Every structure is written in structure tokens, then in C-alpha cells.
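See the structures that follow.
Please treat every number below as a calculation from the coordinates, not as lab data. These figures come from a predicted structure and were not determined experimentally. Cβ atoms are built from the backbone, for glycine too; each structure is taken alone.
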Structure 1
Amino acid sequence: MSSKVLYRTIIPEDGIATVDDRTEQTVETLGLLDDDAEVKPVSGGAGDYSIQVSYLGTYAEMLSTELRELLESSTIQTMPFHTLAGEGRFEDGYYAAEIADSNRVDERSAFATAVTFDLVREGTRNSHWVAVETNPDQPDPGSPEAFGNDTDALVGIPANAKRVKVVDSASQPTERAIPTPIETVATEFGAVDLYDATTESSNTPVYLYDIDYAEQGKVDVHLWDSYGRSKFGTEGETAWQRVFDRRRDFRGAAVMENGRLRVHLDDEADEPDETLTASRWDSDDEQWSTVSEVDPAAAGWSLFDLDVEQIGMVRVNAQLEFVSDDGELYALDMSLSRGQENAQFWIVEDDPVPNGLVDLLGPITESTVVDAQSVQTLVSRGEVRL
């Protein structure tokens with residue numbers, strides 16, 4: 001059975017009613033752990049498509065929570081919706097989503113849940129560009145000198161993107177150019193081209209590109225809730241939840257991941273040396289390897305508090321507060337962006353970073369002092385047309 005995908009969430013194709021027939025019926029989708037489904041008609045909905053997704057099994061509540069958070073996201077408001085395999089269909093495109101209902105099928109059990117939502121068509125690849133807007137800036141107080149003083153502003157674009165160009169504005173641009181990546185890097189889910197926004201002619205370059213719907217989101221940065229377990233279950237199913245709500249109460253560690261670097265942040269860890277750990281993707285061995293130098297016990301500092309600030313497609317931002325073995329508190333802002341080898345850390349108050357924190361975070365910190373401030377959105381082709 002062919003399936004549909006909303007951003008990175010799989011929905012069986014038989015669960016979709018077109019604009020023409022949704023007033024006659026939509027269908028209820030029973031999503032199982034192996035992505036098979038059975039469907040039955042239900043009442044019509046209000047959007048271009050009205051969909052009800054039901055989950056059964058161990059991860060039912062987790063899966064419905066992930067979908068609900070995506071639908072209610074304040075930063076990811078227009079998403080690709082497309083056929084998972086085979087030829088594209090006329091309904092493939094970019095959609096805004098609105099949740100209609102979310103509940104347990106049986107209030108006595110968390111193993112059967114349902115989410116009902118509407119999709120409204122916003123455009124297609126032929127009407128919109130994917131855009132990464134930037135505003136390179138050196139924050140004040142900025143990045144600790146101990147982490148480096150490079151001045152590049154890296155922007156990651158999927159290497160399989162098509163017709164990449166850079167303009168000076170997302171509305172009626174006056175400058176256009178074909179940018180040259182400074183490097184192509186491997187990630188767990190595909191290659192990423194890295195561009196330096198400070199080398200473009202505009203001070204606030206906007207990167208425009210086209211990419212197949214099926215490839216969108218594969219190399220994006222993600223924030224996960226580990227639920228205190230391994231990422232994959234016994235059947236190979238994903239046992240972590242993608243998080244789209246910054247207010248979330250985490251059930252396990254918060255995990256920032258961009259396919260090159262994975263950082264576990266657990267302010268509820270029983271042992272201080274487990275509060276912050278990191279791994280790197282080894283593209284040769286195709287596995288994650290622990291960054292042994294990131295050692296809270298040796299550094300004398302552990303994670304005290306995590307405050308997630310923003311969850312986007314190209315970056316995740318958070319403020320981390322650390323506590324020393326002596327009870328001293330120190331806060332840093334953190335961001336992890338698409339394609340970057342390391343995270344970026346920024347001083348919150350104009351106080352020197354303690355040596356122990358430099359030792360703890362140095363192995364996973366970018367050396368640049370410039371923040372590209374990348375944000376991914378969609379831009380109408382009419383807005384940037386000559």
C-alpha cells in the first residue's frame with residue numbers, strides 16, 4: 001500500500017480524501033507499528049483533506065503526541081505532504097495543518113489513540129521555493145574566546161537540492177547569484193552542502209532551492225525525547241519521539257541531533273556524569289561513536305537545567321544551565337544547526353566561562369564567533385520573480 005508523508009510522519013494513502021470527495025466521506029486510518037493500515041469511512045471534514053490517524057500498541061500515545069505537537073508547532077507551520085513511493089500525485093504539495101481532535105480511543109488504555117486534523121493546500125514545488133533566510137551576526141557578549149575566533153557563518157543545504165541560488169531578499173530581490181559550497185559533508189541520512197553566508201554579496205543572504213518532497217526533512221536537525229530507552233525497538237521501529245513543542249515535559253533525555261552530532265541532555269539524570277553526553281556519526285562504519293572527551297565527572301560540571309527556546313527545521317536553540325561540584329551556576333545558550341560538525345554556545349552574561357565548562361563543551365563546540373541565524377521557510381516564486 002502506498003503511503004503519504006506529512007513532513008516526516010507516515011500516513012497511509014487510503015486515509016486521504018480529496019477536495020472533491022471529502023464532503024462525501026473521509027477515512028479513518030488505523031496505523032500499526034509496521035506502517036500497515038486498515039481504513040473505514042468517517043464523516044467529512046473542513047480542510048482540503050480531513051484525516052483521522054489511529055495508533056495501536058506500545059508506542060500509541062507517543063506517536064499521537066508527536067503528530068499532535070507537529071500539527072500545533074509554532075515554527076513549522078507549512079509542511080510538505082506527498083506520496084511516499086512511486087510517482088507523485090496531484091495532491092502532493094505544501095500544506096498548513098490544523099488539529100481538530102486528539103484523544104484515546106479507550107480512556108482506560110494508552111495503547112489506542114487517535115488524532116484528527118485538517119490540511120489546507122498552500123502551494124507546490126512549482127509555486128514555491130524552499131528558502132533559508134539568514135542574518136549573520138556576532139552576538140554580544142558572544143562566543144567564548146576559548147572555543148575559537150573564526151568568522152564564518154555556516155548554512156547547510158541538502159546536497160541533493162536542485163537549482164540552488166542566493167538572493168538578497170525574500171521579497172523582490174535585486175541581487176541573484178549561484179552560490180558555491182565550501183564543503184560537502186556526510187550525515188546519517190544524506191549529504192549536506194555547507195555555504196558561508198558571510199561570503200555572499202548580501203549582508204542577509206537568502207538561499208533558495210527546490211528539492212523532491214520525499215527528500216525534505218531527511219537531513220534536518222531534530223529534537224528527540226528518548227523516553228529513557230534506545231532509539232530503536234526490537235522490531236527496528238523508532239522508539240524515540242520527535243519533539244516539536246518547546247514546553248514539553250521530557251520522559252527521558254532531550255536529544256539534539258543533526259546527523260553528524262548527537263547530544264543527550266538530561267537534567268533529571270540520577271548521576272551527574274550522565275547529564276550531558278555526546279556522540280558523532282561515523283560515515284565509514286555507519287554508526288554512532290561516543291565522544292569520550294565530553295565527561296561531566298572529569299570537568300566538574302553537570303547539567304542543572306534545560307530550557308528549550310526554539311525548534312525549527314534547520315536549527316534547535318536552548319539555554320543550558322550548569323552546576324559545578326562546588327554549587328556554582330553558569331548558563332550558556334546553545335544551538336545545533338543542519339550540517340554543522342558541532343554545536344554553538346553563546347555567553348548569556350558577560351562573565352568568563354569557567355575552565356571546567358570549556359573542558360566539557362570544547363570538544364563539541366564550533367570555532368566560529370558568528371551566528372548565521374538560519375530560518376527555513378517557503379517563498380512564493382512570484383515574490384522573487386524577475
Structure 2
Amino acid sequence: MRILNKEVRIIAALILCFTGISFYTTGCADEPSSLGLNLIPPGDTTRVRVFDSQKDSMQITPTSHRKLTNTSVSGNLMVGKTASHDSKALLQFFNLNSNYDTAVVNSARLILKYRNYYFPSSSIDSLGQIGFDVFKITRTLNLGTMTLDSVNSSTFGTSSQGNYTGSPTDDSMEVSIDLNTSMVKDWLEYEADTNYVNKNYGIVLSPQTSSNVIKGFYSPAESKSELRPKLQIIVTKNNDTDTLTFDASAYNSLANTTVTQTSELFFLQSGVAYVEVLKFDMSRIPSTATINDVQLYLTLDPANSELSSQASKVLYAARVTDTAGLKTDPSFYISTEQANNIYMVRLVKTGSASPFQQWLLGETNYGLYLQPTTIQQNLDLYAFYNTTASDPAKRPRLVIKYTPRVPQ
């Protein structure tokens with residue numbers, strides 16, 4: 001009986017010993033050493049790791065770029081001037097009636113409808129004044145593709161063909177500008193004969209110094225005909241007087257400013273436009289890692305931003321594909337707005353490799369491109385805290401979840 005009890009005690013001790021060894025080896029299986037990692041069969045994984053740039057060291061290099069943008073798809077025809085910004089509005093009225101080349105032009109008006117858009121975006125600015133002159137465009141321009149660098153001082157005439165000063169405030173409020181009838185007479189002649197000496201290249205609404213705000217009128221892109229820019233002409237031919245009305249054929253807004261990032265902030269601005277490239281030092285992530293998830297967090301500074309009621313509060317991000325920082329992969333990633341003025345961009349997408357995975361696989365790391373989704377629509381200005389912001393918690397934050405893998 002004593003022998004049996006002794007055998008039982010020995011068996012129990014062995015069970016406890018094997019159980020302890022089992023628990024120990026199980027706990028170590030998820031955290032192999034660098035030597036142990038080499039003993040894992042190729043293609044097998046260890047558990048997911050998390051890299052957080054606010055806790056771990058990562059150099060993030062910001063670079064601001066001015067990316068001149070065509071705005072011919074915008075719902076806004078923007079004209080005016082502030083202390084730091086100005087915008088010209090270009091219009092072309094083609095496809096006029098060719099039967100009035102010998103008509104007398106009694107009067108001509110440009111009719112615009114205010115779209116209740118203004119920059120800057122405070123309530124005081126909504127009451128601001130704009131003033132502009134109408135000048136001829138002196139050469140052929142493709143308003144559907146051109147940008148600010150397509151024009152110079154000789155692109156526009158210097159003799160005013162009409163002018164306006166006022167403070168439109170209500171949506172759809174009509175603004176009427178009397179135009180030089182001789183200019184419009186030339187347009188009718190040119191419509192009938194393209195060899196006519198005075199061509200119809202269109203007009204520019206050029207802001208005067210009396211402007212203290214930029215305001216937006218309904219553009220030719222507006223679906224409702226009654227809101228689009230109109231050319232209204234009263235003509236007499238063969239003793240018959242007619243009123244002719246034409247919609248604008250093409251348009252563009254040429255906004256201009258200089259935006260400079262600071263140690264505290266970097267800026268994204270639509271219309272002009274300004275974009276940002278963030279380059280991430282990937283040396284802390286194993287080159288053989290599989291990227292599972294990437295989240296970029298940016299903190300907005302509302303006090304230095306100018307966001308209108310049209311602001312989408314959404315950003316696009318893409319992998320940069322050139323040294324200049326302006327060409328990107330066609331696959332875009334879209335941000336979501338979080339609480340406390342934080343924007344988050346998830347940089348993974350089903351069916352395509354994350355930019356971070358592509359960089360690990362050997363693609364040249366030119367960085368990540370950021371722009372507002374309204375880049376062709378208005379002048380929305382986003383101010384985000386920079387990588388050197390005084391409050392570290394507000395700096396751009398990158399969180400990468402990855403799985404280390406053994407090289408095949």
C-alpha cells in the first residue's frame with residue numbers, strides 16, 4: 001500500500017512537471033527570439049505586431065507642393081480679392097447665332113447668379129464687397145484644361161468692357177453687368193465669319209482693389225439653366241428688334257495665393273492648389289513583413305482653417321510615383337473625420353497592396369500625397385498640425401499592424 005501511494009505521488013509530480021513545461025512553451029510560441037524566428041518554416045508567421053509612431057521612433061518628412069489646378073468642373077465661378085488671395089473668372093460665349101452679323105447691338109448684359117459661396121468663410125465675409133472689371137481675353141485658351149501658369153500679363157486686354165461693384169448676399173441673387181456693345185457686335189460678326197479680324201476669345205472678370213472677399217457665382221456646370229451665366233443681347237436687324245440669350249460655353253476660375261507651412265502647421269488648399277507629401281522612414285519595419293493595416297491620423301487646427309459650407313471634410317491620399325511629388329498612383333485612399341478634429345486615413349484596400357507594402361517590396365519611397373477632395377471646387381483651406389508641432393500628441397501619427405515573415 002505504501003509502495004502504491006509512492007507511485008501515485010511520482011505520477012502526480014510528473015503530470016505537474018509536464019503541465020508546467022507545456023504552459024511555458026505555449027507562452028513562448030508567440031514571441032520567438034530572432035534565432036527562433038529563423039527556425040520557423042518559410043511562409044509561416046508569428047503574431048501581428050503594432051508599430052506606433054507616437055511610441056516608437058519614426059522620421060516623417062513633410063513637403064508642401066503647389067499643384068496648379070483646373071477648376072472648370074466647379075459649381076463656383078469665383079471672383080474677388082482678399083489680403084492674401086485673388087481669383088479671376090474666365091467665361092466664353094460661343095455658338096452664338098450666326099444670322100446677326102449685320103445687326104445693330106442696342107445693348108448687351110452679362111447676367112450672373114450668386115451661389116452664396118465666399119472666402120474667407122466667416123459670417124462677416126458673407127457680407128463682403130467684390131468689385132471687378134471685364135476685359136477681353138486676347139488669345140486662344142482651353143478653359144477646360146488650363147491652369148494659372150497658362151496666362152501672363154498680355155493674355156488679357158487693358159480696356160474695360162464693363163464693371164461691377166457690390167455685395168451679393170442672398171443665394172440666386174442676380175448681378176447684371178452692362179457690356180461694351182462693340183465687343184459683342186464683334187462676337188456676332190466672328191460667329192458668322194471666323195476670318196473676321198476681331199476674334200471671340202472670351203472675357204475675364206478681373207478683381208479690383210475695392211474687393212475685400214472672393215465670392216462664387218453659379219457656373220455653367222449648374223444643372224438649372226436659369227442659374228447659369230447668361231449673355232443677353234438686344235439687337236435690331238431689318239427693322240426687327242430681338243432679344244437673344246445665350247448660356248456660357250466654357251469657364252474657369254484662376255485663384256492665386258502663396259501658402260507656406262510652418263513648424264507648427266502644414267496646409268492643404270483647394271482651388272490654387274496646395275497639397276502635402278509625407279515621407280515615412282520605413283527602416284524600423286522588417287523588409288519581409290506583411291502589412292495588415294495602416295492608419296494615418298492628422299489633427300486639424302480649426303482656428304487657422306477656412307472651411308466653407310461646401311467643405312467635404314474628406315481628404316484623398318495616394319502613393320507618390322515621381323521625384324517632383326505631384327504624380328500619384330491612381331488608387332486613392334479616403335479619410336474619415338473622427339472626434340476632436342482628427343482625420344484618419346486607412347491606407348489599405350481590398351484587392352491592392354498598401355503603399356507601405358509596395359515600399360517594403362522595393363518600390364521607390366517618394367512618400368504619401370494628401371489633398372482635399374474639393375481641390376477643383378472652391379478655396380477650402382485645411383490647417384493640420386505638422387511633424388514638429390509643439391504638442392506631440394497633435395503631430396501626424398502612423399499606426400502600422402504587420403506580421404513578420406521568414407524570407408522564402
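Suppose you compute mean count of other Cβ atoms within 10 Å over residues 283-290 for every structure in 1, 2: which one lands on 15.0?
2
Matching task: 26 is the computed value of relative contact order in percent (Cα under 8 Å, 6 or more apart). Pick the structure from 1, 2.
2
Comparing FRET efficiency 1/(1 + (r/R0)^6) of positions 59 and 195 (r between Cβ atoms, R0 = 41 Å, to 0.05) across 1, 2, which structure shows the greatest value?
Between 1, 2, the highest calculated value is found for 1.
Given a computed value of 2.7 for distance in nm of label points 7 Å out along Cα→Cβ at positions 299 and 339, which structure among 1, 2 does it belong to?
1
From which structure (1, 2) was helix-only ellipticity at 222 nm (-39500 (n - 2.57) for each DSSP H run of 4 or more, over all residues; to 500) calculated, if the value obtained is -1500?
Working: 1: -1500; 2: -4000.
Value -1500 for helix-only ellipticity at 222 nm (-39500 (n - 2.57) for each DSSP H run of 4 or more, over all residues; to 500) corresponds to 1 out of 1, 2.
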